[in-house]
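These are the structures, in structure tokens.
Only the coordinates and a few stated rules stand behind these numbers; no lab work does. Keep in mind that what you see is a predicted model, and the values were worked out from it rather than measured. Cβ atoms are built from the backbone, for glycine too; each structure is taken alone.
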Structure 1
Amino acid sequence: MITSVLVANRGEIACRIFRTCRDLGIRTVAVHSDADGNALHARVADTAVRLAGAAPAETYLRGDLIVQAAVTAGADAVHPGYGFLAENAGFARAVLDAGLVWIGPPPEAIEAMASKTRAKELMGLAPLREVTAADLPVLVKAAAGGGGRGMRIVRGLDRLDAALEAARAEAVSAFGDGEVFVEPYVEDGRHVEVQILADAHGTVWTLGTRDCSLQRRHQKVIEEAPAPGLEPALTDELYALAERAARRVAYVGAGTVEFLVTGAKAHFLEMNTRLQVEHPVTEAVFGIDLVAEQIRVAEGHALADRPPRACGHAIEARLYAEDPARDWAPQTGTLHRLAVPDGIRLDTGYSDGDAIGVHYDPMLAKAVAHAPTRAEAIRRLSGALERAAVHGPVTNRDLLVRSLRHPEFTAGRMDTGFYDRHLTDLTAPAPDPYAPLAAALADAHGRSRFGGWRNLPSQPQTKRYLMAGEEHEVSYRHTRQGLAADGVRVVHADAGRVVLEVDGVQRRFEIARYGDQVHVNATTLTALPRLPEPAVHVAPGSLLAPMPGTVVRIAEGLAEGAPVQAGQPLIWLEAMKMQHRISAPGTGTLSALHASPGQQVEPGMVLAVVEQAQERGESREQPRTSRTRR
């Protein structure tokens, strides 16, 4: 019987596994990098072990250190979570060789399916060996791992070599394995998967379908169970294929078989020999704890002859610290508060006040709603996210709410091209016009010592805020009756709550302030100084770091004085396990290069300057352009 489990992972999934272990009376052991010394997963475990001697980005790939930590801490089992070493057969063998229980499938099953190329061959398929124009578009994919890392769509043969190189580099960083392959890219298909659970006694459960079509950068954003709108015959085919894949490799434990569905046809993608990020929607629909089942199977227990019956519909949304309107740029900083209304499951690796760093995936949490019908689950989840307190860096919360309410999604007509078609509309700013006034009134009340009124009529007070890239100035007055503003009636105002009556309708605003950052319901503002700040001067053609990260590559042969073409990739940054390409803003000459491989950069840092062709005739004495707030 398992008495102590080490989770060879971090963040949300580590915390989620620890929760089940506590329910089962099992002691827990966390491992952590130096960057994660104060992370939530390290704090909530019974024991935490620092993995010394590795860089933060590599720490959770050091199987030798993790096995040593398990032995040292007295754990008798290891759960890999997802990502990192979860699908590494060598790590599974090392755990078993150390005399520990491996809470996962046999190493041979992992080995058979961990490489997507070998998995396709096992299922009677094969990747493209030579790519021709007739094969386009194609998809470059990492043979190991998942989560969209090491994946590139290629629509022109002239871009294939660059895509292969970038995919290899990203795969090495994320999984320690640079093998990639090429397969046909199916436009506008649905990503549908089947959850399986198998024991060592020959029983295989197929636990329904999931639709994971809403994706950005080939990484899932919204998932649901069951997949809507599938014909019964197609569903039966998916179940049969999933069970066949499991039995061909003598699978044991939890796993997922993924497909791309076009019309009534299913295309096998891969088998993930681990727990999926989106497993909570299956748990909600079937009323089971998949982690508890994994542990029972690892202990040798048999599954029942049949799985439990499905009930209702569940939807999960992944909350990321990223800006969808800026090419999904990851964000860092302090997560001051994260809370959702009651009735919503929230799986997270953060607590209030934790720092969001640059070394790992930007996912903050998963919010899950379960209801009798799909429409009710959509309404419950979108409403909860809209009312959630998410205070800190920019997130994709607004995008999630709008996605859930989009007509294509509500009708179940989504596919993997959803964000390619709708991202611009879904990220269009829609701030609350009364948010700046509410922020100003809350601030005015908080700063007043005498209840807010004066003996003599006062002049209007003004405050300035930056909201959705626009500057807003609002005015209010202190009166005998309290705070007042033109065009509205101030019903109530204190430092945390403001109620305004607008055209006879009362509107309530919850206010939270952290330094210059002000959150008014779901709108985020930046308080500006009373007088405008001096303009920040930046040379024309400057390439600025869009996020904190590490310079991992400079274009070959790039040096000051070199000619560059508009759109030419010049510099590659790595942040949160993804590579981001910085390209030339126009055709011209590289007049300055400040970046070098391995360099740590902060947002706004000048990486290089491209003197565009039309600028060369201008006098060097002319004033440079400046970046100012609108």
Structure 2
Amino acid sequence: MNNNSNKLKISPLKLLLSYIDIFLFLAILTFKLVMCDKSISPEYFDYKLVIKPIIYSIICLIGISLIFKSKGRTRFLYIANIVISLILIADTVYFRYFKDVISVGVLRNGVMLGGVKSSVADLIKAKDFLYLADVFILIPLLILYKKCDRNQTPILKRLASFIIVFIIGIVLNGLSIYKMSVEQPRLITTMYNRVYIAKFLGDINFHILDIYNVASNKIMSLKKISPEKENKIKTYLTKNSSTSTTNMKSIGKGKNLIMIQVEALQQFVINAKVNGQEITPNLNRWLKKSLYFDNFFYQVASGNTSDAEFLTNNSLYPASSGAVYYMYAGNTYSSLAKEMNDKNYYTSVLHGYREGFWNRNVMYKAEKFDDFWGEKSYNLNETVGLGLSDKSFLNQSFTKMQKFKQPFYSFLITLSSHYPYDDVKGYGNDLNVGSLEGTLTGNYLKGIHYTDAQLGIFLDKLEKSGMLDNSILMLYGDHYAIPKDKINELYNFEGIKKPTDLDWFQLQKVPMLMHFPKDQYKGTNHSYTGQIDIYPTIANMFGLPEKYLLGHDLFNTKNETVMFRNGSFTDGNTFYISWTNTYYDIKTGKAVPETKKLKNLKDKTLLNLQYSDDILNHNLIKKFETEK
């Protein structure tokens, strides 16, 4: 009897030794996840908010580990630690550039990042690898631990422990997720604000929810959408495009359309100086000859440049995860190029980079462009940054465009001002950036100064050749230039002392100008607008059908609401920041309470995003076209 009782007794030291791997795993991983959360969103970080869901998510992993014998459990926890550490490094690096958390959709597009090795190298910091420091420190300890005599638990007890601990973790986690879903309805199903989810629930829970949503969306896309919902979306699109079009109606009929998307061109450089020098003297000059929209926002998501192209050429929102150009290149689109083709226009894209980058060679065919003049169509006689210099690209493009059959629609995409702006090779070095020398912002100012010079030469050539006498030209920036981890450099440049999220968003404007023959209609339009509104505006001016567009004609609508993929929006008076669920009065800069009108706009924003996702997931435009 005494012998049996002695067998049942386990010393506290041996008990601690038997399960110390679990306690270490919990402590180390909790610390890493909290630090990652803080690095991603330091302004609104609250460890009291995130610590519980982080621990609950780790408890779920610990529960799984209890299935294994002691040595197998330690091995499982060690490998899980390595995998999660690598994910944290990836999320940290990705956030520096994209202001977002990496998702499954982004991983699908990983091949697209192959051409921006210098960008990735610049983003990675030595401190990022501290997430892996413990992995190496623990190796000698693990060797010693392996030799220790540990308590071995029978299989039935291990299974019971797994079930109990795992269920506890799942229930507690579920309560955290439910609490967030009550505060932010639709957030989990749309994943429109990934940063908020990671901040509220921790990185592990975010990635689990992301995987779940990708899988469920895939399953949903395989299912047929109900006729009721399909009709509801079609009715919504019809109503959205049924505004009275009287202003500027059909003024572009028979004229060429030249659209230039400029890499990383942001509005803060327009009419700005550094050390007494104009940063963009040529664009400033052309703004005076054009109609300039000074409250124009980019609306891209993780697809960045490709998202900007998609927004302007389709008037639909970017994908909720990943890039439309990669995930939905097999869909049918009522694109700008397609409708221009139907009006007997010659349509083409001109871009001096690799044809396959962002899956452009496939997507442009889906959008019905007649030709894609990519890298192989150019003489690569001069490089700046990623590839062919803007100087050479625009010179060669001008020669090509002179031979195009008129009327034509030409969509040009520049490249030289691409992040990390470290290869101006003297072309932008005539700009003295003073104290910003050697900083990312200083390099950007030089890079965009170079691109501005090349655009000035190109636009002057178009004018002198007489091409602009029969063309409407549009020029806009595609996305932000300064990543969030360097935003303080931009705040200092702008003289912003106590920045808020409103300041951040107000700096996310990009210039957009329209030039008409003989400098007609020049002036400044202060309406709040975005990239999704370009196609409906062109449709009005060129007499194109407006069938499946979620944007608004800039000349014939009083709706100035600009909606963003993360669920934020502005109506020109108030700015809603989704990741903090805060409304700001634009004039005063102060936070204001939610009103019924603002709540309705918030709901409408989520509805627009959901309908856009439905159109993409179920290839609804193809269905709408076949139902005619």
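Can you say which of 1, 2 returns 25.1 when mean count of other Cβ atoms within 10 Å over residues 296-303 is computed? Kindly include the intermediate steps, with their values, before the conclusion.
Working: 1: 15.9; 2: 25.1.
Of the structures listed, the value fits 2.
Given a value of -7000 for helix-only ellipticity at 222 nm (-39500 (n - 2.57) for each DSSP H run of 4 or more, over all residues; to 500), point me to the structure among 1, 2 it was derived from. Walk me through the numbers before you get to the answer.
Working: 1: -7000; 2: -15500.
This figure was derived from 1.
When relative contact order in percent (Cα under 8 Å, 6 or more apart) is calculated, the result is 19; to which of the structures 1, 2 does this value belong?
Computed on structure 2.
Given a value of 1.00 for Rg/Rh (Cα atoms, Kirkwood Rh), point me to the structure among 1, 2 it was derived from.
Checking each candidate, the match is 1.
Ranked on distance in nm of label points 7 Å out along Cα→Cβ at positions 32 and 600, which label among 1, 2 comes first with the largest value?
Working: 1: 1.8; 2: 4.9.
Result for distance in nm of label points 7 Å out along Cα→Cβ at positions 32 and 600 over 1, 2: largest is 2.
Kindly point out which one of 1, 2 the value 4, 17, 24, 23, 17, 10, 4, 1, 0 was derived from, the read-out being P(r) over Cα pairs in 10 Å bins from 0, in percent, for residues 240-607 alone. Don't jump to the answer; show the numbers that get you there.
Details: 1: 4, 17, 24, 23, 17, 10, 4, 1, 0; 2: 5, 24, 35, 26, 9, 1.
Checking each candidate, the match is 1.
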